[in-house]
Structure P
Amino acid sequence: MAIGFYEFLVGEEDDNLSLRHFLRRRCGLSARSMTVIKYSGGSITCGTRELRTHDILRRGELISVRLPRETCEIEPVKGDLDILYEDERLLIINKPSAMPVHPTKRHQLDTLANIVSFYQKSRGESYTFRALNRLDKDTSGFVVMVKDRITYALIQPTVDKRYIAVCEGYTARNGVIDAPIALAPDSKIKRCVSPDGAEAVTHYEALAQGNGHSMLRLRLETGRTHQIRCHMSHIGHPLAGDDLYGGSLRFLDRQALHCHDVELIHPDTREKLSLTTEIPAVFHAIISP
């Protein structure tokens, strides 16, 4: 399949559905998105016939969707990418620490998005930078990028990530932190646990302990900003190197947090794709006696 091209077979359960309802069910496209596709250089067809949103579909028909060509407006900057997986739909990167994902006022040309922009142009490709997960600048590990809006809608509900962290002190063997998170009243960046905050649930498991620290594997039920950092500090175990949340800089000058493994359902094959990265060596060094 080419970037931005999809084919959907109308099944028995879809017989007699309108195109609008069929595409909403199959790939989350709204009626407005279908209109944008048709009038911005894309197409939605059955054979040689252009389809309208109210057209009724029949079982066995093959619906072709060609999305408009996109451009990446982010300034391209040459740099190194640790690519763990790539095809026409996905680009999955192992991001180093000290690299922002998106450009900001303070970081215009040194982000992952800048390097991806250069990379795609060098390959003759053009797509909007869409990251399914956003890591803090100093958090390392998986960043999952998709190359078009349909892939985003299909994959986003299926992504399951796990993190590795090193925190101060010895935690329980495993636990669940269920505590709402809000913006701290005296900061534009820091979060805090607050009864007025948004629901946030973190599961953790201790993998190893030593030297006054615990190495944890964590899974998030919710995706709040700074969720792991805030929750671990809340229970008295801030991450090593995370001075924003009370962690010591003795062993590390950034939070010891790494997006370690990811699973998702591929939009074409509908099979599970599982990827794992190595735990940073410095994490092991922290817990070594």
Structure Q
Amino acid sequence: MTETKKNKSAIQRRLIPTYIFLIVASFFSVFPFYWMISAATNQTLDVARGKLTIGGYAAQNLQNLLQNYDLWRDMANSFKYATVQTLLAIFICSLAGFGFELYHDKGKDFVFSVLLLAMMIPQVATMIPLFKMMSSMGFLNSVIGFMLPAISTPFLIMMFRQNSRSFPVDIMEAARIDGLSEWGIFWRMYMPVMKATYAAAGVITFMNAWNSYLWPKVVLNKPEAQTMPMLIANIAGGYTVDYGLLMMGVLFCSVPTMIIFFILQKQFAEGITGAVK
């Protein structure tokens, strides 16, 4: 027993540097979020002076935000755009990943290689052609114009294809023998088994859509169609910046994505690591 205790003590002593590193890394990870909350409850002068304690101006900053900007409209726009884009993107990309992995041939592998090459093209390089396309089709200031360029992304297709390698192919053969169609296999077997991957893809897509700024700034040029990142940019773009008001807007912009991530964090981790249940 004494020797066992000594071994445990030696192991714990060796882990002390690891614990110290994790504590320091956690502090640097959490501190920006704490500073955001602190700044949202203080005046601009206090924020400029570097005050880090919670202040008593949260209600005033929120009142100023609601009076000067249409916060609820912009949040509703962001939810609408991000939700529709997420649902369509995970369906289309999962269908593509399902087909690329479970119905192999050389032609599909070539197309998939072309899709991977498309990941190397910067978004700004396609901005003007996309804008001209959306304008000619009448999709400016609409959900379709916002989501259409992002409902099928090479990254999500690659993610679903890689995770589909763990999908049990034998049950597909058994299902075909029982008379189940290919659509039935996708809806009733593939989607339930790949739910962790769907959760991870949903979190990634929703966060990207919610935080998107450059493309919405191009395609949504009416005030009533703007999103939360555009609202934050408008607050920060004045000649004088009210940092308390700005951080209150940033707080409202950040909380929805954090809630979704915390709800789905277990499924997100499983989906990223390729777990199939």
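Which of P, Q yields 22.0, 70 for Rg and Dmax of the Cα atoms in Å, as computed? Computing Rg and Dmax of the Cα atoms in Å on every structure in P, Q gives 22.0, 70 only for P. Determine which structure produced the value 1.3 for distance in nm of label points 7 Å out along Cα→Cβ at positions 76 and 124, calculated from the coordinates; the candidates are P, Q. Answer by label: P. A value of 2.8 was derived for distance in nm of label points 7 Å out along Cα→Cβ at positions 100 and 220; which structure in P, Q was it taken from? Derived from the structure labelled Q.
Given that relative contact order in percent (Cα under 8 Å, 6 or more apart), derived from a single structure, equals 14, which label among P, Q identifies that structure? Could the numbers behind the result be given before it?
Values: P: 14; Q: 30.
So the calculation was done on P.
Where does the value -23000 come from, among P, Q, when helix-only ellipticity at 222 nm (-39500 (n - 2.57) for each DSSP H run of 4 or more, over all residues; to 500) is the thing being computed? Structure of origin is Q.
Once FRET efficiency 1/(1 + (r/R0)^6) of positions 28 and 180 (r between Cβ atoms, R0 = 35 Å, to 0.05) is calculated for all of P, Q, which comes out largest?
On the way: P: 0.80; Q: 0.10.
Biggest value here belongs to P.
Where a number appears in this text, it was derived from the coordinates with a stated rule and is not lab data. These numbers were taken from a predicted model, which means no experiment stands behind them. Cβ atoms are built from the backbone, for glycine too; each structure is taken alone.
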